[in-house]
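Each in structure tokens, the structures are laid out below.
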Structure P
Amino acid sequence: MVDELQLGNSPREVPPLRIATVGNSPDAVFHLEAAAIRDELVAIVAANFAENNESTEPVPGCPVCSLDELTQRSDVDVVLVCGPVESRVDTAVRLLQNGKHVVVESSFRFQPDHIQQLINLAGATGRFCAVWRPRHAEADFRRAAQVVSSGEAGFVRAVRFVQHEMAAAMLPGANSPSSRDRLTESTLRDLVGHRGGQVLTLISEPVKSVTANFGREPVCFGTGDTAQQVTPTGDTCCQLFFTFESGATALIDVDLACPAPISTGWIVQGTCGGYHSKRQHITVEDGEIYDVAVELAPFDPYLNLHSTIRNWPETSLQKLCLNQLQLELEITRILQPIL
């Protein structure tokens, strides 16, 4: 009875993860709002790149400070770096040097030497550092990755992903033509970059070649006298094709100006089966093919971040952190020149 009174009958409560953001952007607001709806997270402060902290609060109740002030704060567990792409890595480096755990919003414009710099600093400082890729948390991708990692599909021969949809930026009333074009092309390259990164996660083989074919498609809205044609000046579609030294291939086909939507999700073809639409297909010895549902455990990238930081610096977590950054380096090295 004495032991029960001293130790309690319930597990020790884990304190919430105290997060901060850098950069006044939609991504930063999204992270702060995610913290607001999760008991395991709490938003401490939002920093900007200015020398003062006169900016309005990005979300109610979240104070604003300068980047200089943030580097000196001791009440922050991890900083999510958003804002202008050209400043993200330099900001992350500065925060790592000041002992902060850091997560950097991904971008197709990162250079390989940027990622190498983060790898070097993460190893030298012993701090957690990662590139934020929220699409890796998508259930369809995680199912495909689970089938591949189990080995039950055999040698992966082909991976396919098709996504055709009309992006909001293409609609006739969407902003001005110039801003619409910039938004569409940026959205396209960012989306293709994420999907390409997922390919390199699914097929962990040396890449032989990568080609990207970009194009633009005019779209006509309405008929007769009311017809309007939107002709973008920037790219709206891309086919990204990989060949691997093992003989495997991968195709990413994205079109943001397609009036007839289609999305195949991830399709994996292996020598012993594959994956498509939540189902794992298995070939047995007599040639029969059957399929079973792929079950997933719940996953929340924010709760995963909470668990990682709260258990840091376990050796296994540090190794996983560096392995993930090495994969990010490979993704950047292969995709950045063509995106």
Structure Q
Amino acid sequence: MDKKTILTQTIPEFMADWNNYKKGLKHLKITDWCISSDYCFDNSEKIDAATFTIFPLSCMRIIYNEINDKLHNDIKSKKHFSDKELQYLKESPYFFSISVIIDNLKNAFNEEIAKEQISKALKFYQESPSLSFSQDANDFYKQYNSFYNQLKQKGHSNKMPAYIYFVSQFVGQILEFLIIKEHGRHPHWCPDRGHIADFQQGIMFTLMNNYLYKLIRNRVQNYRVVLPAELQNCSGSYIYDPFIRIPDIITGAMSSLVAISDGLTAQQQKHRDIIAKYIVDNKKIITLACQFNKNGQGFFQRTYFESINKCPILKYNRELKEALLNKEIPVEFTYRI
């Protein structure tokens, strides 16, 4: 079986960091994996950012209790983080996160290619009479048809399609890794609920499954991605909220970075605390910068925080940095790390 995956081929030192993370889980019997995710898109005061956190499925009950006991609120509800909270985030062995800041996210969706792909999918469902007896196939057809009709409308926005395409493909790549490299067969994905998950009756999850199928076709047959049933009800309680608190905190800090002459750094104290005491020098968190061109192609590069004048600065290619933010904000603080 071909053991290559997109993550291991495109992210430098990914396997080294992953194997180091796995050493902290040696005492556990890992049956499968779960991904929690959180995003900050289309906020004029912030950078587009997304974080995807992986943790062992068999530890969900332990993790749920620990987070509820030691990390009571998401980042929006907090003015500062205590040393105990930051210590828990830093020392917990369960979480491995990939956080991405994104430039030109709107370009993640290539409308012409999408129309061609969706048109082929609709034709496939129409010309396969046996599928008419499948409720899932009927639901997929309705999703694609509704989405296709929206794309044909004049003046429609491609913002939301860009968001769901980015998330569905990135999650698909993580799932490819977990299924191929970690032999996952029933991995879970517990995303944040809201307008992205609800868009076009949850087509993001259909796109993810189709993309994942293309990645692992003819390599693995007996797998199934498990999604929370509560995704269909945004007004009810969501048992997965504590798990989303981890990527929420990282995304909150990463999306709040501002430009200075040396790179990107944070202004608010709570974001500085998260960066300096949780993200910096944490081999269980991979930070990436991504830039999309007009053809919908994404170019990723690994980024690292460095201490410059006692201030944590995110360093990466200067041209990409200048594309991310067109103005610099003076830093009025120093932070010891």
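Here are the numbers for the structure shown:
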{"item": "Label whose coordinates, when Rg/Rh (Cα atoms, Kirkwood Rh), for residues 76-259 alone is calculated, return 0.99 (choices P, Q)", "result": "Q"}
{"item": "Percent of Cα pairs over 33 Å apart from the coordinates reads 27; which among P, Q", "result": "Q"}
{"item": "Identity of the structure behind 18 (criterion: relative contact order in percent (Cα under 8 Å, 6 or more apart), calculated), options P, Q", "result": "P"}
{"item": "Which entry (P, Q) yields the derived value 4.7 for mean projected area of the Cα convex hull in nm², for residues 92-147 alone", "result": "P"}
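Read-outs: derived from the displayed coordinates by stated rules, not from any lab. Note that this is a predicted model, so its numbers are computed, not measured.
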